[in-house]
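Derivation of every value follows stated rules applied to the coordinates shown; laboratory data play no part. From a predicted model like this one, the values you see are computed outputs, not experimental measurements. Cβ atoms are built from the backbone, for glycine too; each structure is taken alone.
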Structure P
Amino acid sequence: MKTVDGYVLKSLGSQNLLVGMGANVAHSGVLRKMNESAAYLWKAIEGKDFTEDMLVDLLLEEYEVSREDAQEAVKDLIKDWMEEKVIE
């Protein structure tokens with residue numbers, strides 16, 4: 001998988017916002033708010049090829065969660081990102 005070019009993570013105060021900019025994006029303007037862990041993952045994989053397992057490992061390195069909880073969170077996040085067409 002890979003992030004789609006044209007989506008940028010912006011910080012506005014304590015909020016992390018994924019913003020679509022440019023002709024390649026399915027949605028322009030603010031697409032979604034991201035919590036701290038989703039923003040951490042986006043920053044780590046932006047513009048790179050990645051796998052579900054890589055995201056799970058990143059969560060385990062940064063947060064004190066079980067592998068099972070990390071896998072479930074990543075599956076949900078990937079599903080959301082695919083539906084929003086910000087990854088392919």
Structure Q
Amino acid sequence: MTKKSIKISCPGGLAPRPIAELVQVASKYESKVYLETETKRVNAKSIMGMMSLNLVNGDLLTVSTEGNDEEAAMEEILSFLKDKLGLMA
């Protein structure tokens with residue numbers, strides 16, 4: 001299992017389209033992919049779970065991956081959060 005925590009820098013929160021794109025990225029991998037805050041843990045491959053995460057500016061988000069391709073999944077998820085969504089502080 002691989003885990004990485006990041007601080008969210010997202011003043012306006014996440015819109016539905018980027019959430020759907022993140023679900024697509026996570027779904028490419030065989031590994032289990034979870035995102036969690038202090039109060040909630042969701043399957044990153046679930047659109048409904050991701051919509052319920054309600055990330056706000058300053059949240060600490062932990063990404064965890066587990067499986068055969070966990071390192072590749074972690075790398076792409078973090079890259080997506082940082083480069084495409086600009087979420088990482």
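Once relative contact order in percent (Cα under 8 Å, 6 or more apart) is calculated for all of P, Q, which comes out largest?
The maximum falls on structure Q.
If we compute distance in nm of label points 7 Å out along Cα→Cβ at positions 19 and 75 for structures P, Q, which one ends up with the highest value?
Details: P: 3.5; Q: 2.9.
Of structures P, Q, the maximum of distance in nm of label points 7 Å out along Cα→Cβ at positions 19 and 75 occurs in P.
State the single structure among P, Q that was used to calculate helix-only ellipticity at 222 nm (-39500 (n - 2.57) for each DSSP H run of 4 or more, over all residues; to 500), giving -8500. Let's see the in-between values first.
Values: P: -13500; Q: -8500.
Source structure for this number: Q.
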